[in-house]
1. Here relative contact order in percent (Cα under 8 Å, 6 or more apart) was calculated and came to 27; which of the structures 1, 2 was it taken from?
2. Work out the source of 56, 36, 31 here, i.e. which of 1, 2 gives that when Cα extents along the principal axes in Å is computed.
3. Work out which structure the value 45, 35, 23 belongs to, where Cα extents along the principal axes in Å, for residues 37-156 alone was derived from one of 1, 2.
4. Work out the source of 3.0 here, i.e. which of 1, 2 gives that when distance in nm of label points 7 Å out along Cα→Cβ at positions 77 and 125 is computed.
5. Given structures 1, 2, which gives the highest value for distance in nm of label points 7 Å out along Cα→Cβ at positions 101 and 149?
Structure 1
Amino acid sequence: MYEDREDAAETLARELIEYRGQNPLVLAIPRGAVPMAAQIARALQGELDVVLVHKLGAPGNPEFAVGAVSEDGTVYIADHAQRLGIDERYLQRETDQQLEVLRRRREQYTPVRLSIDPRDRIVIVVDDGIATGATMLAALKAVRAQQPSRLIAAVGVAPPETLERMRAIADDVVCPLKPQRFRAVGEFFRTFGQVDDAEVVSILSGASGKQQ
């Protein structure tokens, strides 16, 4: 168990130390992972940005992910979506709605600059923890399409079967905690407060360019 996100970020940074000095691009999945990614970028002397993805919620249960979409329109649909009988019309409508959310977030998070190009870069995609992995998988697919030289998924905690799905896309998967019994990300952090948009904007505003 971690004390908090800072503890998780410190642990991940130690496991990623081989990339220190290679100017890695550290991409956070907002919002919870942004403070962690900022800390990792500083430790590795890299650059910080966000990769914007949003889960696609199930009909009548928006918190249950049946897939995810990234801001460039890359969509990941989980296998269980078909088993639940969710049709294409619903998925397209939900995708369109979440793309609009992501568009607004990009305008809010990085209003004065473009996102950093991952092409030919070592890219580390960070999340505090994942359950089904839908958002991380969508993020990895979107970044992979931009041709990084190496793509790493770095996660504080995740169940082993979810990590295996990520290995099909990422060159490496780093996750210090791999519990067999997994209910929620927050149960593996003693302190797991919400990260709001204002904090994300503040961190990104202070992280333009290479971390020191």
Structure 2
Amino acid sequence: MFDDRMDAARRLAGRLSSVKGQHPLVLAIPRGAVPMAAHIAQILDGELDVVLVRKLGAPGNPEYAIGAVDESGAVWINPDAASCLDSSDLEREVAHQRGVLDARRRIYGPARNPAGRIVIVVDDGVATGSTLIAALRAVRRHQPRRLIAAIGVAPPETIARLSGYADEIVCLEMPPWFGSVGEFYRDFAQVEDTEVVRLLEECRAGAASSRQSQG
């Protein structure tokens, strides 16, 4: 059990201390993981950004993830759900979620290039792993030097599913029973777009200031 996302972030940063000083790119899956990633980036002397992916909800049950889509349009489908999907329903859901991603990218600003860098993809917790898998696949296409998944909590079977998508997985809690991510945080307050934008702008301003002082 974590006190809040900052508690989980501090613990994850401790487990990731070996990359401090290597200027890692710390990518959050919005919105909940952004404050965590910002704290991890600060502790590890890294750089904050977001990786934009959206869950694809099942027809009639949008909370159940049948897969995920990234902002390039690449789709990952959970193998357990593939046999029961209707292609027209899937196309509509992908189009809707890509619209959400496009809107968020306009709000959040341009993405940093992960090529050749140590990249840490952060999530406060995962259930099926669909969105995190899509995020890791999206980052991998840019050929990072090393790709690490940093997770607050996830069921063991999800961690096993993720193993082929990252070079390293750091997960703080892997309970044998799992209902929802929020059950493992005493404070699991919703994160709004305004906070995401503020944190990203602060990181960009800090990076610009650092470049000026070095120049």
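1. Numbers: 1: 27; 2: 24.
Derived from the structure labelled 1.
2. Numbers: 1: 49, 40, 32; 2: 56, 36, 31.
Of the options listed, only 2 reproduces it.
3. Working: 1: 46, 29, 24; 2: 45, 35, 23.
Source structure for this number: 2.
4. Working: 1: 1.9; 2: 3.0.
Source structure for this number: 2.
5. Numbers: 1: 3.6; 2: 1.7.
Comparing 1, 2, the top value of distance in nm of label points 7 Å out along Cα→Cβ at positions 101 and 149 belongs to 1.
The numbers here are math on the coordinates, done by the rules we state, and not lab data. Model, not experiment: these values are computed from the prediction. Cβ atoms are built from the backbone, for glycine too; each structure is taken alone.
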